[in-house]
Structure 1
Amino acid sequence: MATETAGAHAALHARHRAVLPDWLATYYAQPIELTHGEGRYVWDAEGNRYLDFFGGILTTMTAHALPEVAAAVAEQAGRLLHSSTLYLSSQAVELAERIARLSGIPDARVFFTTSGTEANDTALLLATSYRRSNQILALRNSYHGRSFSAIGITGNSAWSPTSLSPLQTLYVHGGVRTRGPYAHLSDAEFITACVADLEDVLGQAGGQVAALIAEPVQGVGGFTMPPDGLFAAFKQVLDRHGILWITDEVQTGWGRTGEHFWGWQAHGKAGPPDILTFAKGVGNGMSMGGVVARAEVMNCLTANSISTFGGSPVTAAAALANLGYLIEHDLQGNARRVGGLLKARLESVAAGLGVVREVRGRGLMLAVELVVPGTDQPSAQAAGLVLEAAREQGLLIGKGGRAGNVLRIAPPLSLSVAEAEEGAAALEAALKAAQTALESPQTTGTGGVTL
């Protein structure tokens, strides 16, 4: 660490606390500032290098400082930074054409936003307008953003600061496979039970439900997921009632799960959703999100609407370059191959540690659920200890789960086998350190956010 940068984080943190909201969460007992990155690595303001296994909350999808994206941004910025949707944009049209083809939705229309929250907001607006209903089905343990309407359909209480909402939300089972009343069932029995629960909820709804919104893999919820085929079974029920299906692909899209380009595709017979939302990785760090819907649904709004910043020339140029790189270099395939190796390595590590309840996930979207050693009790303290210890080992990871006890691992999709092994070794050391600390009566708690 360079002498001239020592203490930089403490000074900045003091300024941060003086001017930003108390509820604006940060990681670590002593938060850090990331100043630059390259590939899968980032550096902080005090000169420390880290292997990034969280990618700015699953947003740095291809690589840090990817030359193709940086060049596209610089070139477009040198011509025109902004125009708004009141004017035609060749960049936005080209990107929309590409995403519409990739979505699998027939006769698709694309609307660009600046975030996943805004994308889900738009999807809710479309569904409720199309169906003339404010009733929404959502999964328990879900998270869909931080706006007023998105909080109203968030089933994870740790991220829902108010019960006020413009929507009537009906929560159904299905997002968490290995905990809860159906955990003991086989996959087929689990699906049957969840469908029965959905039918029961609809029987009590007392009105016309607009849509079901669901993450194929619950992100903030701790990378939990149902058995493949659940949404196909759900869709049979939804179609019978004319209810729309919104798939929230903000974290699962663009090949991150390895086996499929979109998370919904793991539920093969479901067919395409009515509405798909995306964000995060498509811009590789630029503020880009959006909604894809079949034309009949997208065009249902009867009032004027625009977007000042959605699909701006610069963000669209970045997304085009990033998406092109992703596909040309088969990063979905890399996520499947390297993610499979990383998961196997983590399962091997976990086999000898009582602090680990489960390793789960697919592709480069992996989770390690932590408990009090020797029990099935979720341990947020363990997750806090591992987060800190991993940083000391030069590894950045995330946290999640309703109890804040799940480690989230989602590196850029260009991760190499050597980097996967490096990260697994660092995480192994951090897990062992946490277990040793938890087994010591002197261990104190570590706070932290579960983002």
Structure 2
Amino acid sequence: MGESARALITSVTDRFTEWSPAAEGASAGDGPIGWLGYDDARSRAARRTGESESVVCGGAVLDGVEAVLVTFEFGFLGGSIGEATAARIATAFQRARQRRLPVVSLVATGGSRMQEGMRALTQLHVLAREVAATRAAGLPQIAVLRDPTTGGGWATLGAGADVVLALRGAQVGFAGSRVRPEGDPDAYTAEAHRDTGQVDQLVDPAEVRTTLGRWLRLLTTPAGRAADPPRALGTSTVSPTGWDAVVRARSPQRPRAQRYLDDYFAWREPIRGDRAGGVDDGVECGFGWRDGVTIAYAAQLGTPTRPAGFRTAARLVRTADRLGVPVLTLVDTPGAAADGAAERAGVGPAIAELFEAIASARVPVTSALIGEGGSGGALAFAAPGHLWVAPDSYFSVTSPEAAAAILKRSADEIPVTADELRLRPSDVVQLGIARSVLRH
């Protein structure tokens, strides 16, 4: 079960002020559906935990950032969600919107409260409505999944948050431990949910305070203008031919996105996955700290980008747009993954999703081509009119090899084809695709 709600609040906050719940008139006859013994069970839970419900809500300061805190007490009827629980949470979210504060949910729940039947289950609509309204208001939501986080608590406050953190080893899943089918116990772990892109980060209990503080600072301090393009980190010389540009971009010695991100940001925190079971380790997305403000980033790491990579980048852009955070994208891929698995996973719709996210973003998006710019898989990461190119990069409608094959040319003609494609950085600028070549 882990530590109590009060102990957890003390460990992660600088200051906490509990909000007295609104009047919670007890339903006659053992709750809303007359469950025999429910009143006694609540009384025992209250004596055992010192709480009157399974959630404690209030205003808090975490690492100097003011927030609204929703903390579950698992010792009170398994942290289950009933009408009074949902009412307290709804009030907390409403106060967050009134005060323009982020919401942090420290979740530990077994799901809906059986003793309230369907009246309890329908409280998930209440929670979903508050999550959606807070999202529409442009306020950040962070969830920390404790052990266990199952049922409706996971499917609303947990999975509905902008950033999902989870304690290592925690049980996480829609199905609780007493009702899930046998056969795959590892699927119901925080680690498995991170592997499948449903959890952004795993944290140890001792890391929760620091990690929450970093995330709150990132999500509440957006830069007030477009992100500056990065400085070039590789060669500064101009490629004499198109094929030379391709060779340079493909060189193992050429700086990759990780070096650019390390050089650009003082520190950063990543998000992971497309929230639909997909992860592409060839794409890194997250939020970074630069000159005292936050810039979001989506970076290709030089591999063929898979559907989950495009969807994760689209998720990043949409989240940043909602929170008013400008975005930096780093373009570097030989192209979108083209194998059968990528097609079955919807690579075309995934690319369309990212194109749409960038095209509809209200925040400025700055892009830098730092290596290979292979066809539409690269273009999807590039903001039109706001693209810069590194000296050791190229951008092409397709690879010179593919272009030669399409035109029924021999392998010997690939270098000539590269020249004809006008794919060098200077060509891309002259064609009006990029604004200029990055400087050191």
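Work out the source of 1.03 here, i.e. which of 1, 2 gives that when Rg/Rh (Cα atoms, Kirkwood Rh), for residues 284-323 alone is computed.
2
Taking distance in nm of label points 7 Å out along Cα→Cβ at positions 20 and 364 as the criterion, which structure among 1, 2 has the greatest value?
Evaluating distance in nm of label points 7 Å out along Cα→Cβ at positions 20 and 364 on every structure, the highest lands on 2.
So if we calculate Kirkwood radius over Cα pairs in Å for every structure here (1, 2), which label has the highest result?
Once Kirkwood radius over Cα pairs in Å is tallied for 1, 2, the winner is 2.
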- prompt: A value of 101 was derived for volume of the Cα convex hull per residue in Å³, for residues 108-219 alone; which structure in 1, 2 was it taken from?
  reply: 2
field: Origin of the value 21, where relative contact order in percent (Cα under 8 Å, 6 or more apart) was derived from one of 1, 2
entry: 1
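Figure out for me which of the structures 1, 2 the number 0.95 belongs to, where FRET efficiency 1/(1 + (r/R0)^6) of positions 76 and 212 (r between Cβ atoms, R0 = 41 Å, to 0.05) was derived from the coordinates. Before the final figure, lay out the partial values.
On the way: 1: 0.60; 2: 0.95.
Checking each candidate, the match is 2.
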query: Looking at structures 1, 2, which one was distance in nm of label points 7 Å out along Cα→Cβ at positions 308 and 372 calculated from, given that it came out as 2.0?
result: 2
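So distance in nm of label points 7 Å out along Cα→Cβ at positions 292 and 396, computed for just one structure, reads 2.9; which one of 1, 2 is that? Mind showing how you got there, number by number?
Values: 1: 2.9; 2: 4.6.
Among 1, 2, the structure yielding 2.9 for distance in nm of label points 7 Å out along Cα→Cβ at positions 292 and 396 is 1.
Since every read-out is calculated from the coordinates, none of them should be taken as a lab result. Keep in mind the model is a prediction, meaning the values are calculated, not measured. Cβ atoms are built from the backbone, for glycine too; each structure is taken alone.
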